[in-house]
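**Q** Below, each structure is written out as structure tokens.
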Structure I
Amino acid sequence: MPRMVPELIFEPKDTRAMCIAFRGAWRRLRTSRHPCTVDGLASETQNQLARRIIEKAGEGEVNPIKLRDHALRSLFPLGLDFA
């Protein structure tokens with residue numbers, strides 16, 4: 001049976017904040033040359049980043065920096081050093 005996901009509706013400004021957060025998180029990973037950005041893993045990493053950003057925004061957070069940092073911390077709880 002498919003998992004039921006509550007429907008989330010965002011204002012345009014919130015959607016922009018999520019886009020900024022996603023681009024910032026992906027840029028950090030790419031510039032750090034993290035292995036999760038290679039062809040075989042990039043798509044799944046991007047999906048996970050987006051999922052975490054959307055979930056946090058659904059809780060009411062719309063600050064792009066906080067959304068970006070949350071997504072990175074949730075994927076890398078050991079606090080990887082991003083250059």
Structure II
Amino acid sequence: MVAHLELDQTLTPSNNLIDFLVQQITPERILRIEADETDQERAELLVAKLQEGTLNPDELRELQQFRVDNRFVMALKARALELLNAS
């Protein structure tokens with residue numbers, strides 16, 4: 001049985017939180033944020049297991065959290081780019 005990764009697509013990171021963080025950290029530094037190698041490898045393994053249909057419920061939750069975290073970082077980077085382009 002293939003596990004399905006479902007993430008509420010209506011959930012978005014708080015604009016207030018993103019704006020706060022962009023004011024605390026330079027946009028250039030935000031744009032350099034990347035997942036560490038261990039997390040990247042783990043996420044890739046979980047995606048492979050999802051595609052194979054061998055992902056267990058705990059791994060599914062872990063993969064969902066990776067997706068939530070990734071969406072947050074992407075929104076943060078988008079806001080940082082907006083600020084850089086406006087200056």
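**Q** For relative contact order in percent (Cα under 8 Å, 6 or more apart), which of I, II scores largest?
**A** Largest value of relative contact order in percent (Cα under 8 Å, 6 or more apart): II.
**Q** I've got another one for you. Thinking of I, II, which structure, once helix-only ellipticity at 222 nm (-39500 (n - 2.57) for each DSSP H run of 4 or more, over all residues; to 500) is computed, gives back -23000?
**A** II
**Q** 1.11 is what came out when Cα Rg over 2.2 N^0.38 Å was calculated for one structure; which of I, II is it?
**A** Of the structures listed, the value fits I.
**Q** Can you say which of I, II returns 1.0 when distance in nm of label points 7 Å out along Cα→Cβ at positions 18 and 50 is computed?
**A** I
Read-outs throughout are calculated quantities, based only on the coordinates presented, and are distinct from any laboratory measurement. Just so it is clear, the structure is predicted and the values come from calculations on it, not from any experiment. Cβ atoms are built from the backbone, for glycine too; each structure is taken alone.
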